[in-house]
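In what follows, structures are represented as C-alpha cells.
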Structure P
Amino acid sequence: MHSICIVEDEPMIARILVDKMQREGFRVISKPTGAEGLAAIRGEKPDLVLLDLTLDDQDGLEVLSQLKADPDGSVRQIPVLMLVGQFREGDVPRAKELGALDCILKPFKPTIVAARIRHILGTDY
C-alpha cells in the first residue's frame, strides 16, 4: 500500500484530502505544520507528499527546500505536489525550481488530485 503525507494547516482541506486518499486505498499521514510534516516525512518516508504553500508555522517553500536538501538523501527523491491557494508571483516557478513535481491550485477536485497521485505512483486503475 502506498503512503502519502499531507502537510496542510487548513483543517477542512486536510480532512477532505485524508478522507479521499484513504478511500482510494492510500495510507495517509496528515500533519498541520511544516515542522511536524518534516518530522513525519523523515520518519515515515512516504511515497508522495502533498505540501501546502502557506503554512502557519513556516513557508511551504522552506519545507520543500529542507526536504530536497536532506543531508542523508533518504527523502530527497520523494515526489512533492504543492497545494497552492494564495500565492505571490513567482511562487509556482520557485516551487518547481526547488524540486516540486507540480503545483495543484486551490480550490481543487479531490478526484483529480487522487488521479494525479495514482498516475505519479504508477497505480492507475
Structure Q
Amino acid sequence: MTFVQGALKRLEMLRSQPEHKANLWKIVNALQGGLKAEGFNIGSTTSCVTPVILKGNVAEATHLTHDLRENYNIFCSIVVYPVVPKDMIMLRLIPTAAHTLEDVDETIKAFQDIKGKLLQGEYKAETLAAFD
C-alpha cells in the first residue's frame, strides 16, 4: 500500500468509525491529566502528542529513554538542546486509539519511577555509555 493509499484509508476510517477518534481522546486526556496530577510539566499541548519536560542533560535523557524502552516497554523520543533550553529534557509520548486506560496507568507509574531515578542521579553520566 502506498503512502497515499494508507492516508486515504485512515481518512475513511475516521469518517466511518468515529469511535476510534473518541477513544484516542479518552486515552490522551487520561494520560495528560494523570501526568499533570502527578506533578509532571507537560507544557500547554492541544494535540495528542504529549510532552513531558524534565531537568537533565543529553546523557541523562539517553539513559532515561533507554530505561523506559528496555524496562518499561515505553518508547518515546527525546528533544534536547538547542530545541529546548540547556539542561532540559523533553520527552514526547504519542498515545494512540489502540492504547488502553491500563496502558496509561502503567505509563504514569513508569514516569514516576524514572523521575525518581533522575532526581536520585541514577542516569548521571558525563558521556554516553554503550548499550548492549
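Nothing in this text is a laboratory measurement; each read-out follows from the coordinates by a stated rule. Given the structure is predicted, the values throughout are model-derived calculations rather than measurements. Cβ atoms are built from the backbone, for glycine too; each structure is taken alone.
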Computing P(r) over Cα pairs in 10 Å bins from 0, in percent gives 14, 51, 33, 3 for which of P, Q?
-> P
Comparison of P, Q by distance in nm of label points 7 Å out along Cα→Cβ at positions 86 and 110 - largest value held by = Q
Give the label, chosen from P, Q, of the structure having the highest value of distance in nm of label points 7 Å out along Cα→Cβ at positions 78 and 102.
-> Q
Identity of the structure behind 2.1 (criterion: distance in nm of label points 7 Å out along Cα→Cβ at positions 38 and 70, calculated), options P, Q | Q
With relative contact order in percent (Cα under 8 Å, 6 or more apart) computed per structure, which member of P, Q shows the largest figure?
-> Q
To which of P, Q does the computed value -17500 (helix-only ellipticity at 222 nm (-39500 (n - 2.57) for each DSSP H run of 4 or more, over all residues; to 500)) belong?
-> Q
